[in-house]
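Enquirer: The data blocks that follow each hold one structure.
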Structure P
Amino acid sequence: MMTYEEAVHYIDEIPKFTKKHTLEHTREFLRGLGKPEEGQKVIHVAGTNGKGSVCAYLQAMLTAEGKKTGFFTSPHLVKMNERICLNGEPVSDAVFLKAFHIVKDKVDEMSREGFAHPSYFEFLFGMGMVVFQETRPDYIILETGLGGRLDATNAIRKPVLTVITSISLDHTQYLGNTIAAIAAEKAGIIKERVPLIFDGSSEEASEVIRNQAKTKGSRCREITNHALEIREITNKYIAFSRGNAYDDNIVWKLSNCGIYQMMNASIAIAAMEQIMGGRIEKERYERWRKALSLVVWEGRMEEVLPGIYLDGAHNPGAIEAFCESVLTLEEKEKHNIEGAKEETLPVILFAAVNDKEYEPMIAELCSRIPAKAYVVTEVYDKRKIPVRELAGIFRKYTRRPVLEREELHQAWKTAMDCRGKQGKVFCLGSLYLVGMVKERILSCV
């Protein structure tokens, strides 16, 4: 029997000896595990940005309704257990290890019969479904990994609801280099006559999604930001209304200042309205409102220390949303970042990996957020972009200080020194960076 640490090491080594497989391979894998998806109510969520937030909001509202939840998500920030949650909490090491042994024993047995070893993501997905088979939650929330149509989670044939969040350019080498092409991949999760909730902000993406829903006979509800209104925004929270006849103009409050979370919360609320069915009474909306106000979704405009924010923005669409949040916050606080005094400008701590559109990200960041300094560093991953290369790109788009620090501890100290006593630091560009910063902070507590 392996220890927890040995199990994690085994999973981390999987990419060295196998690769992604077909959906039929994943379905065979699930059959070998005893068809853990059978009889389960699954909510399937895809999209470029906002998937995790929508899932977290759904999880919170379902819990407020007294429902037991299972949640499979990726990636993890600090610990692998984060990928498999029960009732809002990552599973324990003991539960994780038990699921690992069940899956590994079955994979070893099937491999002897010629079955190809599941990929890293597929193996963890199998573990998640094994946990959910044993615990039988009322609802399982499945977040896709990459794409949708060919994603391992799409092996589930009949979810109770599908959800598609915002679409933007990401993983273009796998999903296509246009919004329409990427939307088609995400829309691959739409199932015959299964209701769909989707983000209608992009007309190019929406047209593709609507057509796929029509083909599948799927009743769909399109959520746009036209009716969303910011009521209040501070460093700590954002309050908004949906301008929707259903919720009688309730003011919803979220515990971070990312304006993009208004849309994510609205999608989750619409999904709950679909799941619960019929007319929603005010008391139920009040339960949901309270539940949403308590959600802390890590790495999304998350204030981890006073004035220190982590945002997982790692593609052009997410960087654009991040910039909108910062500029809106500054405007609401009666500051104009364009004309701000040097000492009040934020510091940007940035890192990226090589399968992302990092030059457009940097160009957007430099044009929208003049910083006191841009501190570039490297993540602990083989796909890291060297600091020299990142710094060179930053210097193409800004004349402001660009500081190269290869090691995170050096970059962290530099960012803290640059910001002064009252300044803000925003860490972004990669979820790996978010995880590294979190791990550093936790080690110092």
Structure Q
Amino acid sequence: MQQPLSSRHLPPGEGHTIDLQNLDSILPTLLDLQQRHGDHFKARFSGQDSWLYVLSHPDMARHVLARNYRNYRKGVGIDLVNVLLGRGIMVSEGDLWKRQRKMLQPMFNRDNLHRLTPLMTDCTAQFIKRLQADIANDEPVNITEATGHAALNFILYALFSEDLTRLIDETGSNPFLMVTDESARDLLFARRFRGLSKLILEMIERRKKENRRPFDILSMIMDASEKSTGEPMPQKQQLDETLTLIIAGHETTASALNWTWYLIAQHPEIEQRLLAEARQVLDGRAPSPADIASLTYTRQVLEEAMRLYPPGWLLTRRAIDEDEICGIYTPAGTDIFIPPYLVHRHPEFWENPEQFDPDRFAPEHKARLPQGAYLAFSIGPRNCIGEGMALYEMIIHISMTIQSIHLQLLPDQHIELQALVNLRSRHDLYMQATSKQ
């Protein structure tokens, strides 16, 4: 016999509200409620009757994101970026998502990552050149701006290659720079960003007319087809996926690199270990694909930085049918918040969770982590499709830069989190750069 709702186990928390109109308030609110209620609690959105469950235990994350993922759609967080990304892979659901995932997944295979490696090294070389110019001019480095431009530069050339060069030559500017030059992610930005569709469509039409397919992701999107039917990806979907990759391929990497340099700058012993590994593996040269697996400590540093400052700090879902999550009754329609920022600090799984310790991700320790304890790229079928590319890019970025540049955080800066769609620093971070050569 089914229990009545009143007798089923619900999370603690009565009378709490989450203000979706003030995104910047959500993380402080969740931290406060976690202190009061532990790793699961409930709240409501202002003006709504249905429940919001906030879950920060790895077992609960694993249930929602992996074990019973079919019962959960993307939640309110995706509703907020819908206007920006259309029906791209981050937003789409059901059969559309499955179809798009299957068509896009091969674009991020090992062979393509290897072919993109020279672009990653070129973009890092440009980043280093920018820092060396600041050194020569005795100017501080705006590391937030510099990593943002480096990440955007890579994803744009990975997408458009020679057509981006042609566009800049023909117009004298790069219209896609609005992504880094404008920090707001409001409706005005969304309209302007969606306006870039016209430029992308012109690139696609020009390639078709010239029967030209350079090696880049846009060519792969244009040639993608459904395996079972041979039907090509519709042009509207091509545009949505391209715009999605610009945002997702830039903002998460930029955030991760910004926080990684912030942490390295405060831990000279970790910087020395990074430098020793880079010199041993690379000896001054740029990494090749064969080197990536040997740069193990570099990867650990990045993974630990993304544990403390996960770019995608909040994962959202919504229950389709009623469910039970680790003994907690979950009605249909319940919104779910899974904040990696909180999961990554769960004291049961992370000793001294606020400490920056890359050895947590040494192979022998990482192997003991339960699924769901680390969510930098999410888990389950809807994990980040570009995880491999992002890690390649960031490992190359850190291992090349660390051999040439020393960065020291300038004093008297107000370091504050801005937890919007991605976890950013509210104020740009400034550092003093010196050359190691």
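Computed from the coordinates by the stated procedures, all read-outs in this text should not be read as laboratory data. Treat the numbers as computed from the prediction; the structure is a model and nothing was measured. Cβ atoms are built from the backbone, for glycine too; each structure is taken alone.
Enquirer: Where is relative contact order in percent (Cα under 8 Å, 6 or more apart) largest, in which of P, Q?
Expert: Numbers: P: 14; Q: 26.
Result for relative contact order in percent (Cα under 8 Å, 6 or more apart) over P, Q: largest is Q.
Enquirer: Any idea which of P, Q comes out highest on mean count of other Cβ atoms within 10 Å over residues 206-213?
Expert: Evaluating mean count of other Cβ atoms within 10 Å over residues 206-213 on every structure, the highest lands on P.
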